[in-house]
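**Q** Next up: the structures, one after another.
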Structure P
Amino acid sequence: YQGFKFDEMAEILDCPVSTVKSRLYTALDLLRDELAPVAAGRTE
């Protein structure tokens with residue numbers, strides 16, 4: 001996020017807010033999937 005709001009990111013990227021949200025949430029899902037094995041190996 002870098003402190004940006006969705007509308008600010010949309011303006012910077014010259015795309016609709018819906019596209020920014022879609023791309024961001026897709027990236028977060030991919031990151032979550034990649035980190036899941038690491039999190040599963042944690043012991044608490």
Structure Q
Amino acid sequence: ACVGETLQQREAGTTVEVVAAQTKAIADRVSDWTNVVLAYEPVW
């Protein structure tokens with residue numbers, strides 16, 4: 001799974017909030033993290 005912010009979000013200083021929300025959305029749906037890779041891939 002990839003998470004990351006857009007350039008506009010980065011420039012607005014909301015990177016942490018955006019990535020945290022994306023990570024939470026993934027975590028809410030994943031019950032077994034054994035084979036999950038979480039990658040930070042900003043869109044910019």
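What follows is calculated from the coordinates using simple rules that are stated; it is not laboratory data. All values reported here derive from a predicted model rather than from experimental measurement.
**Q** For which of P, Q does helix-only ellipticity at 222 nm (-39500 (n - 2.57) for each DSSP H run of 4 or more, over all residues; to 500), calculated from the coordinates, equal -11500?
**A** Q
**Q** A value of 2.9 was derived for mean projected area of the Cα convex hull in nm²; which structure in P, Q was it taken from?
**A** Comparing all candidates, it corresponds to Q.
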